[in-house]
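Presented below are the structures under discussion, each in the form of structure tokens.
All of the numbers you see were taken from the coordinates with simple rules; none came from a lab. Owing to the predicted nature of the structure, the values given are computational and were not obtained by experimental measurement. Cβ atoms are built from the backbone, for glycine too; each structure is taken alone.
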Structure P
């Protein structure tokens, strides 16, 4: 896969990224089928296999259970081979999500993520919205705190992983990148993606396969057919499925 520029961040990421939810959490998910968490050995094999496939972007979050620490243990020795994003604002403990967008909460979250991920800097940190996208940006210190963390060199790029069009549009005033839901069944964020491209804000798409309900052959082509999309983060625990996704994302010359 030929990497794509992530807006004006200076980062280039692969068109297919790995969404690392399933390696860390299997409680209160939106997936149609239940699944067991793999053990540490299986996770290490999977993550290293994903890198070997040419997937060079990994997305995680504190709310993804064991995900951050498993990425750190499995890929810490290969940190220079991939772009890494995590999130702040949401944690998941004892079967419940907890939200904290305060300065102290965000700083604590980033410091904890750095330790878990075994890295000195996170390439991208997204605000992990609870659905109140606009209020988070306008009534908390979250944006200012992320800017400070970027200035301090702990984070290279900042942005919003939101749920609403209004929230994503508002984020274009400060974000280096946004993460939005966009697929064949929900194209409501298409105008946001276009506006982001005009302003040099990078775009990462989440749930591009509608949580596994859309056929990859159609869904991946649709999302990555939009030139303003830098990467589509897909999840899963099956390396063969991920390899097939990579093949679908690769250009003709790369398939030869």
Structure Q
């Protein structure tokens, strides 16, 4: 009697096309994102002109919305399908070396993201586009910087779990191709940023696709979460200092 060859864990994971939530749940999610994107586009002038008079209120509302999306995915999607949050996050930090490896990957990936987005923005002639709205959103006081960092951390964790974890896994279950799934989730990710303008939404779509590709290659969301949170925090703090010294 011969013993069947053992299948490596990574191979099992890559072949698993099972959905991580009921399909009605994903349909409702996509419908909500479609509606949200249309609402944002309709209110684009107000949002870019400083719709919120308090940056603290904007940051707090954004954090709340991020965790609302995560809760919808976690408790009304994954839980009903018998899945856990770690099933879509992937990876494991059993040792400090595991953590250091993901940090190193995040830093290397950061340089790739900056280069690709810089080239894309140059190709689309986006010289200073959206700078006014960005300056309105950036923190200016110590308490605003702290809440900005909290918002960046929540975005890094929640958005990666929702789009590159849940939605990308659902699209993989549907399409059967991990790379196509990464592109599909990126289209949804770019759509919800339409309020920043069509060109910015295109750039953000590519940004989301890069994170999706990283998740496919690493089979984990952890490096992407680290990079996403780090980049958002860095951009906010540095941008604030540049405004303070009237460089931008």
Which of P, Q yields -23000 [helix-only ellipticity at 222 nm (-39500 (n - 2.57) for each DSSP H run of 4 or more, over all residues; to 500), calculated]: Q
Origin of the value 16.8, 52, where Rg and Dmax of the Cα atoms in Å was derived from one of P, Q: P
Relative contact order in percent (Cα under 8 Å, 6 or more apart) - structure with the largest value, from P, Q: Q
If Rg and Dmax of the Cα atoms in Å, for residues 94-205 alone is computed and equals 14.1, 42, the structure in P, Q: P
Answer label among P, Q for the case where FRET efficiency 1/(1 + (r/R0)^6) of positions 118 and 190 (r between Cβ atoms, R0 = 25 Å, to 0.05), calculated from the coordinates, equals 0.10: P
Structure with the greatest value (metric FRET efficiency 1/(1 + (r/R0)^6) of positions 38 and 166 (r between Cβ atoms, R0 = 35 Å, to 0.05), set P, Q): Q
Parent structure of the calculated result 2.9, given that distance in nm of label points 7 Å out along Cα→Cβ at positions 198 and 214 is the read-out and P, Q the choices: Q
